[in-house]
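We did not get these values from a lab; they are worked out from the coordinates using the rules stated. Values in this document were obtained by computation on a predicted structure and should not be read as measured data. Cβ atoms are built from the backbone, for glycine too; each structure is taken alone.
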Structure P
């Protein structure tokens, strides 16, 4: 069973994110931020952490249920268009990055499949290789530690590789200051501070105006035979083809 949900600000009761999922997907965003971890959308994370810092929690409202995943995606898209996205749509209130979050469906021709099979023939890199029990235990322990701590385990081999890469490099004071300022800003964002608190009102306004002119990721317009589509995915859907072929047909080459 698939559903569409809204994440609402408990102080204004207005939605700031629209999502589609099943199981515990709706709780995922809040749980990740409660643990201090990021999701794929920093704007949504920022709003959630501001709410959590006030001792509140975002409200989850389920607005649509269906066994048909396509219907759930369609309803999600309708709500995103209805409320609009900040930075991209006039008077938008949502932190969503794209209007349509459908995963890509790659349809490969038989010729392409056969070409891939022929290319992989003779690949014997790991053929017949049997991992020792020591290797299996080492990998299992590493994954378990990373899972428990929520961090990647850095091995001595990785450290040595990093030392060789950076050995002898001299970092200027200007670069050090830039790195330090960047780290302080990222930390302020993680704990839920606003741009006004970090940069001041004038600088925050300038940043907001600059971001409002940016196009959302994966939603760049594409022109095919004089027709403008909002994204490659939209063009592929309307032309009943794959995204790869739609990109090849683009007039923007």
Structure Q
């Protein structure tokens, strides 16, 4: 996980489904899932280990306690919920895509410049100490997600997966029209990737309690800024998929 915060744009489209809103499941056509893919952003090890507070956090009001609470939420809430969403998506027969940080060159020259400079500031000029080189054990999806053969694992080199990986090719080849997002950061990688998906014409559903951010205070604050078409809890997502499975059995 890259501990960073980035501003988001509210987006042009009004979200149909609000976080925890009444009738949120009823506002989503279950046929949404017929051409949908599950996409996980940056659930990867060892983001639940203690790390130094990144430079600049104190200047923008992010405290050690806030970061610690964000990590607790990630481990105890978001990651287990992401596994539930993944398993529910598998039951529906959706393709699953797991995006993670993973640069190829040992000197980091394939990272986008903003990330390269952030690594230089936070970790120093010795690139052997930098996280997320593709050969390192942290450059993979978290084991807790239970990635299976035939599912898609994609490395990226910037916050926006669409700008720094081949995810757009995979989605187009799979004939995907809609995306179910989990992951983080809501104010960085997840937010930027979801906004790019929306700009590319995908309809987007975000499972809000399967998301994380470097700052717990900013996690939900940044969610509305993404501009998703639908946003709901893991429990509501499971109910919606159950309804779709029931309707399929009657077709």
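What the table shows:
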| quantity | calculated |
| --- | --- |
| Which of P, Q leads on relative contact order in percent (Cα under 8 Å, 6 or more apart), largest value | Q |
| With percent of Cα pairs over 32 Å apart derived as 47, matching label from P, Q | P |
| Among P, Q, structure where mean count of other Cβ atoms within 10 Å over residues 34-41 as derived comes to 12.1 | P |
| At a computed -15000 (helix-only ellipticity at 222 nm (-39500 (n - 2.57) for each DSSP H run of 4 or more, over all residues; to 500)), which of P, Q | P |
